[in-house]
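Below are structures written as C-alpha cells.
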Structure 1
Amino acid sequence: MKRVYKYFFRGLVTVLPLALTVYLLFMFLAWTESVALWILRPIIGSFYVPGLGLFFGILIILGIGALMSKPHVREALAFIELPFTRLPVVKSIYSSLKSFSDYFSPGGKQDAQQVVILRMPGHEMEIVGLVTRRSFSDLPAGFLPGERVAVYLPMGYMIGGYTV
C-alpha cells in the first residue's frame, strides 16, 4: 500500500504542474476571447476572427507593461497591493506569485542571490552559501563594525540553515 501512495504522489507531482499550466493558459485564452468579443462586437459587428482575443490580450499586457514603466503608476500599484500583503493567507499566495514573477522580470536577475563558498577556519571543508544581505545601514550604529555581508548556509534538505 505504501508503494501505491508513493507512485500516486510521484505521478501527481509530475502531472500537476503540466495540467495547471495548460489550464491557466486555456482560461487566459478563453477570458481574452470573451473580453475581445464584449468590447469589439459593438465596433465590428458580427465580423470576428477567432484568435482576436489572444491578440487583444497581448495588447493589454503590453499596455500594462508600458504603464508600469511610469513611476506614479508603480506607486499606485503599491497602494493597491497593500491589502494583498496584509491578509495572512492571501499574503502567502500573493508574495509567492509576486516573487516568482519578479525573478523573471527584466530587473529581477540583478537582485538574485549570489552564491558564495565559505571556507571553514582550521578545516579543508567548504560550504556553499547564499548572500542574503549586503547592507546593514538600517541597523543601529556600531551594531556590526566594518563591512560585512549576511550569508545563508542551508542545512540538509533545505529545511533550515544558519545565517553567518
Structure 2
Amino acid sequence: MPRALLSVWNWLERNLIGLLAIAALALATYQMIARYLMPSLSTAWTGEVVIYLIVWAVFVAASLLVHEDAHIRADLVLRLLPAKSQRPIEIFNIVVALVFCLVLAYFGVLAALDSWQMDERSITALRFPMWVYYAALPAGFALMALRYIRRLFLYLLRYDAQTMSVHSGRES
C-alpha cells in the first residue's frame, strides 16, 4: 500500500475518532448543564446519541490500534524467541486475528441488515434506527481486517526482523 494512501487512511481514522469524541463530549456537557441549570432545555435523547458516538469511535479506534500494534496480547513466549523466529508465530497470529475480524464483520452485517429490514428503532423519544448503531461492529471489524491483511502482506513479503519483531515495536 502506498505510504500516501496509508497516511490518508490514518489521518481519516484519527480525525473521525476525534470528531466523534468531541461530539459525544459536547452533547454530554450540554445535557449535564441543561439538566441542572436549565431543565426546560434538557433533552431525553442526548444520552443515547452519546453512546452511539462512543461506540462508533471505539470501533474505528480498534482499526488504528491494529496499525499501531497496540492491542493487548500475550507475547511473553514471543519475546523469549529470537527476532527471526517470531515471524511464523506472528503470521499465525495475524491469520487468526484476520479470521476473527472477518467472522465478526460478517455477523455484524447480518445483525445490521436484520435491524434495517425490521425497521428496528430505539425505545427513546428519538426513535433512532438501530441499524446505524449495529453497523459500527461490521465497520470496525472490516477496517481491522483490512489492517490485518496489510500486516500479513508485510510479514510475508517485506519482513524485517530488525523493525518488525516484538523487540522493535510496530511495523512501518
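Quick note: the coordinates plus some simple rules give every number you see, no bench work behind them. Note that the structure is a prediction, hence the values are computed from the model and not measured. Cβ atoms are built from the backbone, for glycine too; each structure is taken alone.
A few remarks follow.
- Identity of the structure behind -24500 (criterion: helix-only ellipticity at 222 nm (-39500 (n - 2.57) for each DSSP H run of 4 or more, over all residues; to 500), calculated), options 1, 2: 2
- Structures 1, 2 were shown, and relative contact order in percent (Cα under 8 Å, 6 or more apart) at 9 was computed from 1.
- Parent structure of the calculated result 38, 12, 8, given that semi-axes √(5λ) of the Cα gyration tensor in Å, for residues 72-151 alone is the read-out and 1, 2 the choices: 2
- Which entry (1, 2) yields the derived value 1.00 for FRET efficiency 1/(1 + (r/R0)^6) of positions 32 and 56 (r between Cβ atoms, R0 = 25 Å, to 0.05): 1
- For mean count of other Cβ atoms within 10 Å over residues 16-23 computed as 15.1, the structure of 1, 2 it came from: 2
- Structure (1, 2) behind the derived value 1, 6, 7, 10, 13, 14, 13, 11, 8, 6, 5, 3, 2, 1, 0, 0 of P(r) over Cα pairs in 5 Å bins from 0, in percent: 1
- If distance in nm of label points 7 Å out along Cα→Cβ at positions 48 and 120 is computed and equals 1.4, the structure in 1, 2: 2
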